[in-house]
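Pasting the structures here.
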Structure 1
Amino acid sequence: MTHRFPVTVYYEDTDMGGIVYHANYLKFIERARSDWVRGLGVDQNALREAGVVFAVRRIEADFRAPARLDDRLEVTTELAESGRARLTLAQAVARGETVLFTARVELAALATASGRPVRLPAELRR
């Protein structure tokens, strides 16, 4: 199942040349991941209150082409792998049919008190 999340490039996302600053792609995919988790019925505030948070463990990113001011983009998120305490997601940012950025993101479920890995919430294991 592919989750889709729209993004519009605003002036604040760009450098002086009107091109999206590289670190902002990470913000775009973070927003899309949060929306994906919300869409699965996981309340991250309730999860945090219960003592579990998600942390990015690893990101492999590939910048393929620039996005520019006023572009309408779409971030796609797909589950690539899952383990007991980890998820790996494949994410991409595209403008129409042109893929601009891809990332493979590994997330770990951690106990807030200890910072140690914990089992993924049931909503995500399904």
Structure 2
Amino acid sequence: MSFELTVLAWTLVLALVQVLLPAVLRDAETGIGYNAGPRDEPAPPPGKLTGRLMRAQSNLFETLPVFAAAVLIAHVAGREGTLTHWGVLLYFAARLIYVPLYAAGVPFIRSLVWLVSLAGIILVLIPIV
């Protein structure tokens, strides 16, 4: 398996972690009865940390389809190389760093890290466009 596909696989693991983190915190906030039930009544608003983790997850899911498609196209087209290698590395590292920054409520630096992840996607796209 190529380096790019391996990093994509680890990014999917990160996505699952980002699904589980707010779910566990939300379960502690609302109780297992509410989460296991039909949720007909609105739940109380999420706590600060839970809300941040939910937004970080949503943010990942906005760019993950583009990243995954770019990696897969580069692989199938045989265009993997130095740019795609650094692109996937930048994207994954930035997304990994982004989660604790968002959870801690760190402004500006978090946005810069997001821009690094976007630069990673662009590096993967360059050889296939």
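Points worth noting:
- Among 1, 2, which structure scores highest (criterion: distance in nm of label points 7 Å out along Cα→Cβ at positions 73 and 97): 2
- Origin of the derived value 17.0, 52 (Rg and Dmax of the Cα atoms in Å; candidates 1, 2): 2
- Between structures 1, 2, the greatest calculated value of distance in nm of label points 7 Å out along Cα→Cβ at positions 25 and 65 is seen in 2.
- Identity of the structure behind 0.60 (criterion: FRET efficiency 1/(1 + (r/R0)^6) of positions 9 and 41 (r between Cβ atoms, R0 = 41 Å, to 0.05), calculated), options 1, 2: 2
- Among candidates 1, 2, the computation of FRET efficiency 1/(1 + (r/R0)^6) of positions 33 and 89 (r between Cβ atoms, R0 = 30 Å, to 0.05) that gave 0.10 used structure 2.
- Once FRET efficiency 1/(1 + (r/R0)^6) of positions 49 and 105 (r between Cβ atoms, R0 = 25 Å, to 0.05) is evaluated on every structure in 1, 2, the highest one turns out to be 2.
- Test item: helix-only ellipticity at 222 nm (-39500 (n - 2.57) for each DSSP H run of 4 or more, over all residues; to 500) calculated as -6500, pick one of 1, 2: 1
Where a number appears in this text, it was derived from the coordinates with a stated rule and is not lab data. Quick caveat: nothing in here was measured; it's all calculated off a predicted structure. Cβ atoms are built from the backbone, for glycine too; each structure is taken alone.
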